[in-house]
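Asks: Just below sit the structures, each encoded as structure tokens.
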Structure I
Amino acid sequence: MSFALVFIVACGVVIALAGFIKRLPLLFYAFAVLAVVLLFAGTEGYIDGGWWKPLILLVKRCMLALSLFTIVMFTGALSRESWLGIRLRSIRSELSIVACILCAGHVCQYLVAYVSRAVAGSLDLETGASIFIALVLFVLLIVLGVTSGNAMKKRMRGVSWKRIQWFAYPFFLLTYVHLMLMIAPAAFLGSEQAMVNALVYSVVFAAYVIMRLYRYAKDKGAKASVEACKDTGGLGEG
């Protein structure tokens, strides 16, 4: 249930602070960098006490970054006219960049250990597949992160930028596959926590797919109605 709690809290904070995030994005980028630095300092033994240990859940286990990515993706499934859709769409780029910074910390925490195991040939099939997918995700993360900023968006052609951002869809779905491969062994061995996590992730990702397909169908129907209206002189009369 850890992800569910982090996601719910993240949703509340993001919605409440949307205006503040839009006005001062650099502050939140700095907080993300600081969280990653503190995590590395803590895990390497440079910080006394355990006050930094919540970062293990939030950053090392990627709970906060995944929550922010989930908010960004669900925003695309919300109505453009709704209060929530308007509020969250205004900060999608900022949330994406914060999530990319936090996710980079997660990747760096695990990369060395898993690469060492791969070289030694001690990875099982599921973990090996998960690591391969993680490397693909890391490449997509870099591409999406670099192009998420408003400065880069202004420099690129609109069509090119949209094509690159389309990779957010396979990125999000591959994230689900990566998660399932990582927790599947423990779930098959009867770990209740792993089974609960698998259920929570599945519900969240399934809800997104359903909402996004519904949004696509509705937008397509609205576009068809507009085209029909144009064909009849804009009055809709037959």
Structure II
Amino acid sequence: MQIKFLGTGGAFDVDYLNSAALVEFRSKTILLDCGYTVYPTLVKKNLINKVEYILLTHLHNDHCGSLASLLLHKSIIEKAERPIILYTSEQFRMQIYDFLVIQLKEPEKYAEFVPIEQIEGLRCIDTYGQHVENFQTYAYIFEEEKRFVYSGDLGKPDNLFEKLEKLPHMPTCIFHDITFEAENTGHTYYKKLLPYLNGYDMFGYHCDPTKVPDDCPVKLVFYQQSFMV
């Protein structure tokens, strides 16, 4: 598996672009989130033609804000086959669909919707209400010979790690959103990850790297960008 980050910033860290990644997984290329900076980044880096599948952690603008532009580009500019949007539940599929209707009128003309269960080795963890109250978010687990985990936006990490600890042992790399401000309850304060550092290869994203405290032991994605897992 290869993970190439297209950005590592949060909603307001415009210098570091929205957190998103291209994942090469089981001979498929999956775009993981599509915030408002992602479409122009894909175009500038000449990577947009690689996007086959799209997987969203949630529907905040910094995670899905340029999805319609991407789908229109694939259809009008590339004249390519419709990308596949993977969905985790029928309710979430309808939320994505309704979000796209406003911009595309008939989203099924521009994307095919496929349940996540059809992709071997890929599973979700439902993190409803653990980023923002009463709001749907998901974390994702990718498994081949090794495992990597992508947290999405998550203010309470305990549930994620409880589920990971119940899985069969496998070398595991975790990409976890972090904040350096204890009062920011929508993301995981870095000190909450300290009990989980042992046994996992952990990297933090969705943050401003210039604000990292001296005592933060979590490595930042910002300094590496591309990973082989």
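Asks: If distance in nm of label points 7 Å out along Cα→Cβ at positions 96 and 216 computes to 3.0, which of I, II did it come from?
Replies: Derived from II, not from the others.
Asks: If semi-axes √(5λ) of the Cα gyration tensor in Å is calculated from each of I, II, which structure is the one that comes out at 27, 19, 17?
Replies: Structure of origin is II.
Asks: Suppose distance in nm of label points 7 Å out along Cα→Cβ at positions 32 and 48 works out to 2.3; of I, II, which structure was it derived from?
Replies: Derived from II, not from the others.
Asks: Sticking with this structure for a sec: Matching task: 2.1 is the computed value of distance in nm of label points 7 Å out along Cα→Cβ at positions 8 and 40. Pick the structure from I, II.
Replies: Checking each candidate, the match is II.
Asks: Give the label, chosen from I, II, of the structure having the highest value of distance in nm of label points 7 Å out along Cα→Cβ at positions 104 and 208.
Replies: II
Asks: Out of I, II, which one gives 3.9 for distance in nm of label points 7 Å out along Cα→Cβ at positions 128 and 160 as computed from the coordinates?
Replies: Source structure: I.
Asks: Something else about it: One of I, II was used to compute helix-only ellipticity at 222 nm (-39500 (n - 2.57) for each DSSP H run of 4 or more, over all residues; to 500), and the answer was -26500. Which one was it?
Replies: I
Asks: Given structures I, II, which gives the highest value for relative contact order in percent (Cα under 8 Å, 6 or more apart)?
Replies: I
Asks: Now for a different question. Out of I, II, which structure matches 23.8 when mean count of other Cβ atoms within 10 Å over residues 16-23 is calculated?
Replies: Attributed to the structure labelled II.
Each value in this text was obtained by applying a stated rule to the coordinates, not by laboratory testing. Since the model is a prediction, treat every value here as computed from it, not as a measurement. Cβ atoms are built from the backbone, for glycine too; each structure is taken alone.
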